[in-house]
1. For structures P, Q, R, calculate mean count of other Cβ atoms within 10 Å over residues 3-10 and state which one comes out highest.
2. Out of P, Q, R, which structure matches 1.6 when distance in nm of label points 7 Å out along Cα→Cβ at positions 11 and 115 is calculated?
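Just so it is clear, none of the values below were taken in a lab; they were calculated from the coordinates. What you see is a predicted model, and the numbers here were worked out from it, not measured in a lab. Cβ atoms are built from the backbone, for glycine too; each structure is taken alone.
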Structure P
Amino acid sequence: MHLAYTMAPGRGDTDFILEQVSSALIGRGLRLCGTVQINTERKTDGPCDMDVKVLPTGPIVRISQTLGPGSRGCRLNPEALEEAVGKVQARLARGADLLIINKFGKHEAEGRGFREVIATAIDLNIPVVVGINGLNRDAFLEFSGGLAEEIAPKTEEILSWIEGASVAASVG
């Protein structure tokens, strides 16, 4: 099993790093599958818009909802997330060298979202890199059975892990 996770300390940092990783790998000709998150700051009505780009070339799916300036609830649009999940599942069925999932979030922690996609990739011996946050770290570690490898949130370290996992996956 080739499953790794990374977690950067700053808001949006994991998203930025995984986008850099995906761009580098696309440039190297790897067949990527999954999502990276793009955050766009807003002048009003909340901190940012959240979109996911379905790898390698799109589409881009808006996964956040605008709830208004005083809202405190979760801004995730679950229907849009599941739309992205479906698009990734379809691409994974056509084959991939690597699966990147921008975030193992609340939906995944509750048994939905990208959980099945991650499990499918592992069953197919496709290496997987997942972004996580502190709130869902324990749920991810439980989901992975403690077998996921932590990678420092640095582009070069993630690329190095992917190179090693890809070689191991092609041999295994």
Structure Q
Amino acid sequence: MDVVRTSKRLSFVLRHRPQAVGLRLDDAGWVDVDALLAALHLTREQLDRVVSTNDKRRFEIVGDRIRAVQGHSVAVDLGYAPERPSAELFHGTVERFLPSILAEGLRPRRRHAVHLSADVATARAVGARRGHPVVLGVAAGRMADDGVAFTRSANGVWLVDAVPPPYLAVLEG
């Protein structure tokens, strides 16, 4: 089994297209593990290996259910409680998106939330996946002071509905 390929397939199913394999997520994004195993033709040992070795900790298993912890394009309510962020968070992107980001801010696009990192290194790695990375600083503390709600996923990714341009600064790139 190719762990990376299986992880990508698992992300696709649990975040974007569960119906592609005949599954339906509940309101909080959970699906029955046995149903997932049958749909993807995996063993529990294979699933456990994919979940435990995923460096981004994208999945969580509780009892007999599994879900992706963030990044959904399908409607789910992950149930994360609002949390106050540090003064600054970070977002990694690539140069070609910079003009529209600086004009419009960060928007979730096809996902439910904008993803922010707690450190520059993570943001840089995220941006580098698609080209030359640009790291943006987000004045998260100021945003929270201005009434914007933040949540943090089970794997530590900060989530917010959007980041308007006045809260952004180019740090690297």
Structure R
Amino acid sequence: MPDTALLVVDLQSALLVGAHDAEGCLVRVAALAGRARAAGAPVVYLRQRVDHPDVPADLLEVHPAVAPHPGDTVLEKDSADSFLGTSLDELLRGRGVRRVVLTGYATEYCVDSTGRSALSHGYDLVLAADGHTTPTRPADSPLPAAAQVVVHHNALFATILYAGRTVRVLPAAEIDFTTR
């Protein structure tokens, strides 16, 4: 049994509207999930609770392109950190997971917070460099463009140091669930 799990954070239909390279990200994450399942690795979906009466319930589900399969786990969360207030840590430890592969939506919020928390909880981390996305922004926004946010976070995680942990940033196609 692999000691690696795939985390799919907030890839919900409603949240992905207008996200940077959403379709490409979904294709790459779907392929990663298929490889994880084939290797016997746990696939864990983290789903942000969204309490908004104008958002239809079906749009709050995980996007159909990466929908959970039987045997996958779906956990609800209320914050950017997927470990905070959830049973994620217990679930991973119970399955002997020591390394997580991270994908998802909201690069600078939920993906970043979950990645740092995974490291703080004692897990090694692989960030799928092309398996996370964030909202696009208007050209006149003072915030960095979505593509810049993705590049920035890939560079940040490629150089971040956590004592006793390994951190790698790899294209989704290069991530292997059977070897470390």
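1. Numbers: P: 17.5; Q: 14.9; R: 25.0.
Sorting by mean count of other Cβ atoms within 10 Å over residues 3-10 in descending order puts R first.
2. Values: P: 2.9; Q: 0.6; R: 1.6.
It must be structure R, since only it matches.
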